[in-house]
Structure I
Amino acid sequence: MQTIYYAAATLDGFIATEDDSLEWLFCLGTLNDSSYPEFIAGVGALAMGSATYEWMLGNADKVAAETGSAWPYSQPAWIFSTRKLPAIAGADIRVVSGDVRNVHAEMRAAAGTKNLWIVGGGDLAGQFHDCGLLDRLIIQIGSCTLGTGKPLLPRRLLGPALRLESVRQMGSGMAELRYEVRKP
């Protein structure tokens, strides 16, 4: 069981525009052309930031067109937010706030032998990293740039913090990088 930040980013390191749009991503390929089907099969629980959750709520039609469902996850999801957020009927969603360490054990227990997926955003993944709870990064880099936006991982990771494990081309518009997060 590992805690994994699995995300897509632009060539210049952004996961979304400044207004949280993911439109840049949809023209670069489909989920079935990526490692997503294999990855999600190994996921037992999700951690998601409120901006990502609200984007999914606001773009339910696009999500359903891409994945087949407005909420495409059967796994329990912890949504990190300081605000009250609407629930999704039939989804196992728990809105939490505060330090990620306070709920990590609960998420791991729910995941069982499967992985815990840090869906987004970058700051949430950074909080898991800061606490020594992040084990792996799987990042698809898209062949486009935004110039500004929400950064992939707004942290300074220098030296041997990450060990590149593999690089894979995905169609003509994406490359996937897999990193092990080295623990101090």
Structure II
Amino acid sequence: MWAILIFMPAAISLLRGVNVGGHHKIKMEELRELYESLGLRQAQTYVQSGNVVFRTDARDFTRLSKRIADGIEERFAFRPGVILRTAADLRGVIAANPFASRRDLDPSRLLVQFLASEPPPDARERILRIESEPEEVRMAGRELYIYYLNGMARPKVAWSVIERILQTPCTSRNWNTVRKLLEMAESLDGC
């Protein structure tokens, strides 16, 4: 009898609002177990904020996002936003970094906001017109890049304002996390 091996590419889920400020607590071991129970293979987590890299044969990420959110709600009694990207998507995010050529870039001060969907063109224009100095705001595809020159402790533009203007849910990760998640996804794809 012949076994057919099906390649299941890596995907990355970014959960919104998990383990932030003592709310919506999930142990990463339990999160990995949940993903496995949903048929998502080789689930790996990174830090405590709901970053999960896993293998899937799912092609409909909208449906998969809902399935993950449903599973979390059923098991942990709250429903986070779930934003999914592929390893190729993350490679694109890194390649599109509008601050990449800056020699003085501090990666801990660069934040990428991952949007659940493409914002309307007028929302995109409104975001880019916001007076945000000393923060710098750039947009590429479904990602918003914000460089916090003076750190993120007291941003001039609140994240809730950005989300309201963009008219789509989003979740943020710092540049170091984005790079690490891509590294994990590529490692999983290389298995």
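All of the numbers you see were taken from the coordinates with simple rules; none came from a lab. The structure displayed is predicted, hence computed values, not measured ones. Cβ atoms are built from the backbone, for glycine too; each structure is taken alone.
Overview of values
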{"quantity": "Which entry (I, II) yields the derived value 24 for relative contact order in percent (Cα under 8 Å, 6 or more apart)", "calculated": "II"}
{"quantity": "Comparison of I, II by distance in nm of label points 7 Å out along Cα→Cβ at positions 82 and 154 - largest value held by", "calculated": "II"}
{"quantity": "Mean count of other Cβ atoms within 10 Å over residues 34-41 from the coordinates reads 17.1; which among I, II", "calculated": "II"}
{"quantity": "Mean count of other Cβ atoms within 10 Å over residues 130-137 derived as 17.1 - corresponding label from I, II", "calculated": "I"}
{"quantity": "Of the structures I, II, the one that 1.4 was derived from, the read-out being distance in nm of label points 7 Å out along Cα→Cβ at positions 18 and 122", "calculated": "I"}
{"quantity": "When Rg/Rh (Cα atoms, Kirkwood Rh) is computed for each of I, II, the largest belongs to", "calculated": "II"}
{"quantity": "Ranking I, II by mean count of other Cβ atoms within 10 Å over residues 74-81, the structure that comes out highest", "calculated": "I"}
{"quantity": "If helix-only ellipticity at 222 nm (-39500 (n - 2.57) for each DSSP H run of 4 or more, over all residues; to 500) is computed and equals -10500, the structure in I, II", "calculated": "II"}
{"quantity": "Comparison of I, II by FRET efficiency 1/(1 + (r/R0)^6) of positions 50 and 66 (r between Cβ atoms, R0 = 25 Å, to 0.05) - largest value held by", "calculated": "II"}
